[in-house]
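Q: Okay, got some structures for you below.
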Structure P
């Protein structure tokens, strides 16, 4: 039996297979609210046959967005817009749905990628003053962020908590806390971006303090029977920055506090990063973190072939595989993987007639 298509559990949430749709920013929201684009985009991925669908990085407050077009969950209007999308998906797909709660910190107030992604100045239209643990800009030409006071940190922590309660009202199956890719929680973790001299800076224990407080706030605000996981960057890929050893320590602290899984990515904190990109280039980080934990670990990053994903799981390097760009290019990737690996995958009955003759048992007729 294919390991990729065997069940896995994140806490009490049982997934039918180990393929996870990774959160992918779409930069297509209006004032933080999901649009018809999200209906089409997420609706398509919900039909993919993956075991879990994680919605894109969703800001917990307006200045926590990466761009003015980011998805958010700070207002009733945002909640209603996501509710519309989730209800439509659940009318036709049994896939569990998660949401990634995020704050961009100093990497906020930027143009969308297809417009270059440069920072929008705080005095420009659609721009705002960003915040960070220390007043250090991401890029040399960026406006310096405002250093967060402890009172503002508590307010941001509360914003994560409120967003988690909104996620519960939406009856989402899980939450992922975004502590990767150079955004606010990662900025607190890394000594490159966190140069505070209070209890939130300096030694590792202090740098982990605020991200752990945010995780605890989310965990308290979401039903205990539903999992809360965390996405981390295992390394900054910059000398003297956040690294694997610190990631293991952070992951252990998250596990102690009830994290259901760790989703292992890397990079994003500094333009000085030097990443040796190759197929599966982050899998070794997932493997090292998995050895240190009891909870499941998700591997991600240039995992594009079914046989490659199967080998990672068979060898015990990870417990699940997340796909992003590969699923954008081929939203039916799990169907083709199941065919290649001799497994079954869920598909809507409207599509059952599409299966090739040689794969007559490809589609499972179990709808839940």
Structure Q
């Protein structure tokens, strides 16, 4: 078969033995609190569509109208001829919304994070990352060629010691809201520490943008932190805003440098202009319909109170990401399968996404859910937890 085929087969078999083999459920419906898979309806508690905007009629119509006007594909990279009026309008609106000089669109959060880190950093620099950072942040730090170090989760004292031991260019990188634990970084403390140690701070707010802060503007503004305290902000558009892609916001100097030097930006086709237009509509809804964030917060509180009463082992998380700690990978998979049989779609998260021994169900709530659906979630999870 050849060395590569043998290696691939062995790798898949190892994953299968360890209970880590992944599969892709194929949805036959639009994203929403109820989805259809294989002809059956499931109550969906594993989507990042936190505000229920992915299938909002106004967002869908804006996408359709923009596709009629601008076509489906962008046709080229931004620097060739793929940068359309909706892209420019969205970048300007995102900069205004986040209180920054400029913003730059990327096709995905992974591309944005690795693009920023490999542009900012060079050999001899130092990058410090929270141990629970998203894989794209970790990979970007490793790809950059800088001296890479991780610090214990949310441990500012340990980070202070590491920063104090080195000289030269220093960049601290954290998630605003951690994607698998659902807790938040101590951003105000980190910003003060970075100021003391002459370091820059970069925050990936993929899971806070649209949900946290005044008007949903994100984790930084919820802590009253601006561009001077946090020079680099990244957030995605495919979660709370319900569309796709990502952006980096900061100074005009930062953004222009990314335009000129980020290979992830220069050498990729721009996102479809219709997606940018649809995102503008999502931002408008974010401002007009604050009830979505209020309703989501009430659902989170209802779920946590119910889980506590049922003695379910939730991690400490305040937002829509509510991890239920199971332990071993095979146990998490079996619990997810039992819930699927009961009509609930919830993802089992296993290594290498989380450390060994901490496999969990990643339960996510949406403003599109109803209280009765959260009550059904609690009843079903409690029953399957007892019977596991």
Structure R
């Protein structure tokens, strides 16, 4: 799928939740105004997490975060995410490698996506939008999508007239490899691109929702029509955040910085491979400079540790005592090295994880 160079319009805000909220509101009104649907409905992935505002929470499907607010939310649908390591359709025996590389399946997960779109179409109200984190789902447990999944899923959504809403709050700005945005690694250009964290390097609040001229035009009209996008708050596009973002983008796109990130990713991959020596390591999932290491009772069976044992938390606490701060998602240890990580820090990060695992006698 070729990348279309048409994300020409930007709505600035100050955090990732709001960036997604803006995309959702725009898509909702666009679907109504263009006659696509009088009651727009949205599809996201199992385990989705897109933020803490009401619209973003409505797109989420993690009960731990979202169940308490169920009475406030509007209903959205979910479809199977491509969790290769624990996929019921993966017929491959466990191996000492990323499950995406040795999986045996027939893309049944994509069949589920197609079936979901078809079922909604038969109801007479096709989905207005498909919302996803490209290449890597964060809060779901660092779930990476196998190569080709995103482009095929996007093609299915496009074929059914759905808008593509890409949440790149975590994956954007070079985090997933040799393109600035994760979507572009698979040639996918969304209709909405939600950005935040990496925009200022984390120094000041700043976020953005990019969209197309077609969406922008749906909010133009005579004053009396009141077609304006009625959304905004005091710190939208604040000057300090904008200045920090411009400086950060200059650094991010400098040739030297691009080469440094590529070298760091290559070295990070080599360091992570040493973790296979630990029998409790079931899967190492890496996309660019994002990694999730899933700890299990037995790698030969993929048997998980009961969450009540707090294995992930204990390992991260042991790492903190050794000078490395990170967090778990259940039994998955998250490693996301900053772009300025030195060779010593990179090695210490992975070696400390090894030591922490050993200290817990896993």
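Q: One of P, Q, R was used to calculate semi-axes √(5λ) of the Cα gyration tensor in Å, for residues 249-288 alone, giving 24, 13, 7; which?
A: P
Q: Suppose Rg/Rh (Cα atoms, Kirkwood Rh), for residues 169-328 alone works out to 1.01; of P, Q, R, which structure was it derived from?
A: Clearly, the read-out refers to Q.
Read-outs throughout are calculated quantities, based only on the coordinates presented, and are distinct from any laboratory measurement. Computed from a predicted structure; not experimentally measured.
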